[in-house]
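Scrolling down, you'll hit the structures one after another.
Nothing in this text is a laboratory measurement; each read-out follows from the coordinates by a stated rule. As the structure is a prediction and not an experimental result, all values here were calculated from the model. Cβ atoms are built from the backbone, for glycine too; each structure is taken alone.
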Structure 1
Amino acid sequence: MTNALFDLSNKTIIVTGATGHLGVAMCEGLASMGANIAVASRDLNKVNNLVQKLSEKYGGNHQGYQLDISDAESVKKAISEIIKTYKIVDVLINNANFYSMGEVEEYSDDEWVKGIDGTINAVHRCTKAVLPHMLENGQGNIINIGSMYGVVSPNPEVYGSSGQNNPANYGAGKAAIIQFTKYLACHYGTRGIRANSVSPGPFPNPKVQENDEFIKQLSRKTALGRIGQADELKGILVMLASDASSYITGQNICVDGGWTAW
């Protein structure tokens with residue numbers, strides 16, 4: 001019974017930003033439960049390498065697609081190819097993002113908009129491309145990747161002089177993603193669509209983890225006293241993609257070691 005609840009066999013799942021630090025872990029977790037992954041990212045070499053890795057390790061029908069979330073035509077083309085290949089898309093995971101660093105008082109309009117474009121606008125582009133297909137089939141599952149900084153502000157004391165401070169346009173865009181998720185859930189739920197967001201906490205990439213002092217600062221802010229490891233996102237993604245979450249929609253789930261609890 002337990003295995004059946006979390007079984008993803010024969011489900012087609014699109015993962016954008018699939019070759020990034022968190023994206024790879026997501027793909028592996030989903031593939032390990034039987035899902036067929038449409039691996040989507042800008043770098044086709046990395047995409048193909050990940051497809052090969054997933055296929056060799058987990059079996060299944062994994063395919064790679066070049067997708068640039070900043071380009072509406074690229075998104076439409078990739079989604080069209082995915083639907084043509086798999087016939088049906090069960091789950092869309094909007095994971096890819098980009099933003100620009102800067103201070104609020106120093107941003108140019110273009111720099112500010114870049115961060116909004118790389119978060120909420122990108123999620124809208126991908127969702128808009130897939131949603132009609134899901135509505136036509138009367139079922140679909142959208143999982144948007146938000147952030148703890150879509151819920152709370154970065155604490156300047158944590159970042160100090162590390163140079164790692166999180167920019168305002170990133171958090172603003174991630175907060176918008178969380179609201180957009182709720183909108184999708186409420187407006188399309190009766191038509192077979194579920195939508196939830198996952199908000200990761202401190203999951204710094206390997207390069208950032210080289211800064212020992214900064215990692216200590218991040219760790220002190222969590223209730224668990226440590227940063228997150230990419231593999232710790234596998235469970236929540238499998239749960240939300242599977243029938244184990246069939247009555248969960250419109251929710252934002254923080255996977256943050258307790259960061260937002262205080």
Structure 2
Amino acid sequence: MTGEYEAMIRTDIPSSARIWNFWMGGKDFYEVDRVVGEASLKIDPDIATVSVQSRQFLVRVVRYLAGEVGIRQFLDVGAGLPTMQNTHEVAQSVASESKVVYIDNDPLALIHSRALLTSTTDEGVTAYFNCDFHDPDRVIADARNILNFSQPVGVMFMGVLGHARSYEDMLHIVRTVMDATPSGSYLVLWDGTPDSQAYVTLCEEYTKSGGVPYVPRTQEAIRAVFDGFEFVEPGFGPITEWRNKAGSGGIEQSISSYGAVARKP
């Protein structure tokens with residue numbers, strides 16, 4: 001199976017998952033990713049900080065859901081390459097019996113995830129499935145192999161839905177997955193917004209490189225994805241401010257990554 005995934009890897013086309021790994025200081029990327037990543041930093045120097053802060057947001061969210069809310073099942077869609085403080089590590093450090101399902105279709109992410117994303121406790125379960133989030137029914141079917149959808153699930157779309165082919169697709173993906181979950185489940189979602197011209201230019205140049213396009217969407221558009229859900233305080237806003245006692249981490253307000261945590265009634 002690993003050989004099959006290795007054959008799928010394109011080292012001549014940049015991958016957002018690998019570039020993100022480069023920005024976060026990881027080692028799992030190729031020369032094309034480094035070149036595009038460094039060029040992106042020249043356009044928007046704050047993107048590396050955003051990548052680190054997004055992981056801190058993930059950590060805060062998972063600790064909250066596992067610790068304060070009592071969620072024991074997590075579905076991380078578009079998980080990317082394993083780095084530090086991954087969802088299962090955080091969840092299982094709080095509640096050892098936590099079950100975590102990762103979904104992605106990047107072949108390098110799949111190879112590394114099969115090797116690295118293993119449960120940190122005997123009671124917990126960690127699994128990784130090869131699936132494109134544009135097929136949300138398949139996402140649900142794969143997740144059902146591990147998760148019990150009669151019990152609440154924490155569903156996470158962490159900075160990935162800008163890759164959705166359209167805004168309508170984005171809404172369809174989120175709503176299809178969340179419709180399968182019971183009351184008391186949580187939606188965690190953030191994405192980049194076009195508030196900064198530097199960030200918009202970065203996304204445009206990335207598309208020219210041959211990578212899968214990433215489309216920043218307005219704060220209003222991202223917020224609308226949460227319609228019908230109950231926001232957890234402090235509600236919708238910059239991810240750097242969500243229950244962050246350390247402050248915004250030095251990110252300029254013009255470089256915006258917005259999202260929220262919300263409960264399904």
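Numbers for the structure displayed
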quantity: Which entry (1, 2) yields the derived value 20.2 for mean count of other Cβ atoms within 10 Å over residues 149-156; calculated: 2
quantity: For helix-only ellipticity at 222 nm (-39500 (n - 2.57) for each DSSP H run of 4 or more, over all residues; to 500) computed as -11500, the structure of 1, 2 it came from; calculated: 2
quantity: Structure from which 0.93 was derived, Rg/Rh (Cα atoms, Kirkwood Rh), options 1, 2; calculated: 2
quantity: With Cα Rg over 2.2 N^0.38 Å, for residues 53-196 alone derived as 1.19, matching label from 1, 2; calculated: 1
quantity: Which of 1, 2 leads on FRET efficiency 1/(1 + (r/R0)^6) of positions 213 and 237 (r between Cβ atoms, R0 = 30 Å, to 0.05), largest value; calculated: 2
quantity: Of the structures 1, 2, the one that 1.3 was derived from, the read-out being distance in nm of label points 7 Å out along Cα→Cβ at positions 29 and 229; calculated: 1
